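Have a look at these structures, which come just after this line.
What follows draws every value from the coordinates through simple rules; no lab data is involved. None of the values given here were measured: they were computed from a predicted structure. Cβ atoms are built from the backbone, for glycine too; each structure is taken alone.
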Structure P
Amino acid sequence: MPVRLFALWGLLAALALGVAACGGQEEEGTGGDTAAGGTPAEGGGKTLTVYSSLPLQGASRPQTTAMVDGIKLAFQEADNKAGKFTLKYQSLDDSQAQAGSWTPEATSQNARKVAQAEDVGAYIGEFNSGASAISMPILNEAMVPQISPANTAVGLTSDEAGANPGEPEKYYPTGQRHYVRIVPKDTIQGAALTTVMKKDGCTKVFMANDKEVYGAGLASNIENSAREQGLEMLGNEGIDPKAANYRSLASRAKGEGADCFVFAGITANGAVQIFKDFSAALGPKAKLYGPDGVAESGFSDPAEGGIPASVAKQTKVTVATLEPTSYPPEGRQFFQAFEREYGDKTPDPYAIYGYEAAQLAMDAIERSGTGEKEDIVKALFATKERQSVLGTYSIDENGDTTLTTYGVYTIDNGELAFDESVEAQA
């Protein structure tokens, strides 16, 4: 996902730079009239294009690059076919270099491009819940089948605790659902984080959130779960992601007796700085926790601007991925295939979610029978007891997966290290 047009000279160079600055561009080597894997589209019948929209620049780049590789692997193994349909794949970028993360402008550009395209098979995205809040209404108007490999915000699919007023209806202007996700929602992650904090002996927890759709919703879920589990929460403060530091907030938490800190938000929204400030204020014995929004090298690796090793020793992160040996046989086969194709024995945990998102898209396209968008959407929601690399799951009436397992990770030498799995029920 994170990104790793060239021009001649003069005016052409300026134009190329202008295009790159706009964001939403296709990843090199995945667009055009080629089937996934770079093979020319062949065969009779209908040819469908599957798009992905992910932040290919900034802190999330290692995760999203791994996702794209997983998607490509899935199409390659299927010979770019889904039943009688030939498939093409285009990778789109919903980030901008200057922002270093997803932007509303790039995301809406991608969604409009796909909504207006012909013969669309599916849209895999977004990586960030806030980005999906932008793309979903646009894609819903065109009834484009949308599969998120990473979104967890509750309000995207339901009005349960953690949702904001008007959610989820505002994302579905047609009144019909088109969006599904293959990761557990934040009612599950909030319960998982609370379970881990209580198990680790936290008595007074101070929480901050980045005020985005994902962060604010997750914070609400953590609060609700803490209340149910009897864990004292001292505060839930929305922060300014652009603040130079959070020392006064950390000092306040210390004054209130906090022994643990949890952040609900993404890396790009001040995560590294706030963890450093809370570590300094609460001391080396304090425990620090983050969600899947910071489960990336831009947060964990000091060489990439992440938290220092001293802070990493205090930190645990939850993410809906497990160590390779914890997956079913299909999952273990995926890791073997990924290593053969890319030479990587330990791919980023999100690689398997890119792979499964593509697998689910191909399965729904084949089961649709017609390749029409509305029928593919129906097939997605008809997914029951699917045996996948992630385990066996169904898609419920809201578009949510029935999977409920979260992995708990520590940080070792800048890398996430699997610690344990948590089965948390909302």
Structure Q
Amino acid sequence: MKKFTRIMAAAILLVFLATMASAQGLPKAETPEAVGFSSERLKKISAALQADVDKGVIPGAVVTIVRKGRIAYYEPIGYQDREKKIPMKHDSIFRVASMTKPFTSLAVMMLVEEGKIQLGYPASRYLPEFKDLKVGVEKTDAATGRKELVLVPPDREMTVQDLLRHTSGITYGIFGKSMVKDLYNVKGGNPFDFNQTNAEMVAKLSKLPLQYQPGTAWDYSMSTDVLGRIVEVVSGLELDAFIAERIAKPLKLSDTGFWAEGEKQAMRVAEPQVDPATGKRPPLFHDSMQRPKWIAGGAGMLSTATDYARFCQMFLNGGVLEGVRLVSPKTIGLMTANHLPPGIPFSPVSYPLFQAIIPSPEVGQGFGLGFAVRTEAGRNALHGSVGDYFWAGAYGTYFWIDPKEQMAVVLMMHAPPLRLHYRYLMRGAVYQAMVK
């Protein structure tokens, strides 16, 4: 009987350990030192974030550091919901906003590998509505001094590659000021509207002029949302179904999608804290508890720190994770190369505070097919390596992948006004803890 009890206890322990491994998403390093980190120095990350939680600056965060395929650091800090006193959990779910863009970009590249999309083809080949787009040019009347918007034909059509690298000429009406952007914000014609479908979004954009001639300027934009519609048209699946079936399920990203499914997931969604100045939480784009009408390829997903770390590890592995290959190593290489032509100008949306993260030769960065890419050493104010690539979300989430160091870092946080500060903070905090 005692022997049977010992066997059962061992079996239960194995199940528990297997469950923990599954919850972590990737194997855990025996110690941080085993993958080149200092345990003592990693404590500085926890201390810095906890201090800001205690001061009421942020509600909380989850940070995951993966190196050489193993988790070196994986800590929930503070509150999932400060007002309800719900502590942050390892598997808390976050709205990742623009960190949706790499998923949509990968979906496009999977269809490229299948020969269903060609990067050099005009977008109008897949979206006929875009065939007759015009470019808006602001001109000043010499007699009156008044500005007017003149529509001119594009020198060439935007391509799928332009959409992936944000050189399509499409813009965001919510950033900056111009006569074209003003048209983006007209009631009833605003293409950034969660009460629409992807088809309706494309129909709205087809009636608006481009901000720039295609291929002539980098302007962070709704280009990736347009790519989401191309995925739908080419694959025959709605974007959320494609990502669920072709990316999330094969990679075992059980908490990644466009809404939190069921009560169990809903109870794990992290919330930004109330702003003392307004007595309200920062505005969020949509209700994360039910399927949105607009499956926004550039902004709509939710995920956890570990799910997103698995997604990053697939990139580090050259397109494969745990024997499941989504794309080839050459496709990953193409996505993570700099695709911006030399001397290309950058949109005025690139505010001074964004200098360290925008794709600009001034800071040694370019842009690939879905994220920014570091191209030079020594120009950037932030730690990193040549070849690292990254992107972030408006609510405070952030990730970067450093192939040279075989490392991926994911920060999950909901603190929209402070998102830039914590992106910068995390770069220094992680690399100071790396000792080998």
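Can you tell which of P, Q yields 17.2 when mean count of other Cβ atoms within 10 Å over residues 85-92 is derived from it? So the calculation was done on Q. Calculated for structures P, Q, Cα Rg over 2.2 N^0.38 Å is largest in Q.
Here helix-only ellipticity at 222 nm (-39500 (n - 2.57) for each DSSP H run of 4 or more, over all residues; to 500) was calculated and came to -11000; which of the structures P, Q was it taken from? Of the options listed, only P reproduces it.
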